[in-house]
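Listed next: structures, encoded as structure tokens.
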Structure P
């Protein structure tokens with residue numbers, strides 16, 4: 001009895017765990033919101049933004065670039081230096097010298113040096129560069145987000161398209177089965193040849209295999225979606241969007257998106273400031289320097305003698321540093337100059353491209369809408385033709401070949417109608433993303 005209870009509890013936990021891992025999305029927006037919380041790519045963008053902000057704080061300090069050094073030393077003069085002094089100063093004969101050791105055996109010393117730059121153009125350029133980098137990182141994150149949302153939308157509507165095609169293929173399979181049953185009945189009544197039965201059976205098998213292939217394609221698209229959004233393999237996702245034809249013809253408002261232009265302008269400004277920073281690196285730097293030190297002489301071997309007398313000294317002054325450009329510095333300067341010129345050209349190219357893409361969005365929508373309108377009407381005509389031909393074949397008026405041709409025409413027009421309808425939804429979603437992320 002205990003084992004049975006344990007098994008029931010285990011199965012219940014498994015079912016609950018599976019239910020928790022299941023994520024169903026009925027709209028693209030719900031999937032995009034989910035992707036924003038899951039994607040490691042977007043999370044990496046947040047880390048880069050934090051890094052850029054920290055670098056800006058460091059660059060503020062880098063303008064004055066305070067540096068310094070604190071040292072403490074202990075010296076044991078095992079052999080003191082010997083100096084020669086006139087011997088007559090000590091009562092000796094004139095012209096002679098007396099050897100005298102000088103100094104104290106044990107010395108303690110400390111030294112504190114400080115330097116602050118008061119004229120540092122490269123530091124100011126680096127500060128400006130760090131500020132631009134914060135804006136550029138934010139812009140890069142927006143570009144990444146927009147690109148990812150567009151890629152998710154493409155896969156999302158591929159899945160919706162395949163699901164709708166599966167539904168249509170299920171109906172086609174039913175029609176193919178009806179046609180096969182009619183052919184079998186006619187064959188049993190000796191009204192048609194074996195060839196008709198074979199052709200109708202082959203048609204049914206081909207339709208069934210199309211259904212299987214669509215299921216495999218659907219599985220591949222779900223895997224692609226998981227890879228793109230960084231969804232764990234054990235987590236199950238399902239898309240369940242209803243395609244409502246009445247909403248397809250509603251034309252969305254298209255706004256001009258300048259996200260790519262702003263991103264390119266920031267890259268251009270980065271290249272300009274980087275070039276200027278290298279030019280400034282050849283200029284002198286003026287600093288205020290300060291030093292404070294102390295000496296202590298001891299006759300005892302103490303590393304630190306609190307009773308000993310210290311002899312302090314200090315100085316303050318200005319320091320002028322004039323760098324001598326190296327070959328590498330000159331090479332980097334020339335490269336930065338040409339990078340800036342290339343960035344200017346890139347901005348002009350992207351500006352033209354953005355304006356054309358803005359117009360292209362409108363053209364794509366009305367093109368897709370026109371295609372769907374025509375395909376939907378053609379499908380209704382092909383469907384009506386097949387149904388009439390099926391009745392005529394049942395009555396023995398037309399051949400199986402004509403009926404199969406009308407069947408295939410109906411199937412193809414149905415797929416075209418579905419694909420063009422989903423393409424309208426995809427185009428509208430791209431316009432929506434274009435309007436939101438900028």
Structure Q
């Protein structure tokens with residue numbers, strides 16, 4: 001026991017020190033998007049707000065198909081080798097894929113739902129460009145340059161806040177409110193390019209097919225895992241829109257967005273953990289059990305506190321920020337939070353799997369879960385309306401963590417990559 005405590009303390013201390021800037025980034029991002037959607041929810045009617053939520057859901061889902069796991073891959077690899085050629089190949093290839101992303105987004109949203117092409121263009125651009133920011137930011141994370149990453153992010157979001165305040169004062173249309181976020185993402189991109197130059201990463205638009213093939217062989221399984229996660233994370237909104245209405249999307253989206261707020265703490269903890277476990281496995285071909293246990297305990301404590309906060313203050317939070325217009329979201333939020341332990345743990349098992357170069361574990365487990373989730377949403381939303389989406393979310397989060405745990409345990413029995 002004394003040995004365990006002796007090992008645990010420096011590990012926890014390192015997490016707290018390294019994660020502080022990741023925490024600041026995630027907190028600011030949550031606040032920015034909260035304010036962004038809060039303004040839209042208050043300014044627009046439920047139907048229009050639900051429409052914009054649908055566009056974001058579909059663009060994020062489509063964008064994940066073209067991310068190809070590059071972010072996770074470069075965070076894992078950038079701390080251990082010179083990856084300039086790999087980064088150039090990945091960024092150039094993803095730029096080329098934008099053509100196909102645009103076709104997919106416009107075909108579905110404008111052809112099928114007749115959504116305003118200006119809204120589609122702004123949201124589509126900011127979502128896809130943000131994918132490049134994720135790649136560059138992951139490089140900095142892999143180099144443990146968390147403070148640099150935070151400063152760059154903060155500058156871009158300060159500009160965003162200034163612009164959105166100006167547009168609110170001027171009482172401009174929702175187009176311009178959306179445009180503020182796009183401008184912030186563009187500014188962030190150029191800041192990240194400059195920060196990467198300071199780390200001797202000078203990127204040019206070119207790609208080597210052999211290098212790209214090597215990267216894709218490892219990154220695509222990670223990317224597919226992310227796609228499947230986003231699929232069962234966002235598909236409920238698209239199904240609700242098809243089966244019920246945009247107004248129902250609005251009610252559910254408010255509850256779901258607040259349910260996801262504690263996820264920022266999970267990201268804060270797991271971002272430096274992913275870098276450390278990846279480096280540890282690369283050098284020793286093993287990770288230590290005490291590191292897994294302490295992260296598990298922290299995640300469970302955070303989820304328990306979050307559940308209690310929502311059940312005591314969830315109603316007050318929704319009514320204070322969104323008003324009586326969204327009071328119908330309250331019961332959905334109070335039940336959704338019971339999915340948090342599953343959400344936190346499946347993120348953690350995914351981090352462990354990717355750290356030990358077993359990218360196919362999250363890919364298969366989240367792929368199976370995505371199928372289960374889509375089927376559950378279609379059936380349950382038809383039967384129970386929005387409650388069906390809530391039930392499907394809870395089922396999916398625990399289903400995926402059980403699958404990943406089983407796969408990891410079986411892999412550890414064979415290869416002993418976890419040591420006490």
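Bear in mind these aren't lab numbers, they're just calculated from the coordinates by the rules spelled out. Note that the coordinates shown come from a computational prediction; the quantities given were computed from them, not determined experimentally. Cβ atoms are built from the backbone, for glycine too; each structure is taken alone.
Just a few scattered comments:
- Structures P, Q, by Rg/Rh (Cα atoms, Kirkwood Rh), for residues 60-139 alone: label with the highest value: P
- Parent structure of the calculated result 3.0, given that distance in nm of label points 7 Å out along Cα→Cβ at positions 44 and 316 is the read-out and P, Q the choices: Q
- Highest-scoring label, criterion being mean projected area of the Cα convex hull in nm², for residues 92-267 alone, among P, Q: P
- Comparison of P, Q by distance in nm of label points 7 Å out along Cα→Cβ at positions 28 and 220 - largest value held by: Q
- In this comparison of P, Q, the computed figure 1.87 for Cα Rg over 2.2 N^0.38 Å is attributed to P.
- Among P, Q, which structure scores highest (criterion: distance in nm of label points 7 Å out along Cα→Cβ at positions 124 and 244): P
- Value -29500, calculated as helix-only ellipticity at 222 nm (-39500 (n - 2.57) for each DSSP H run of 4 or more, over all residues; to 500), assigned to which of P, Q: Q
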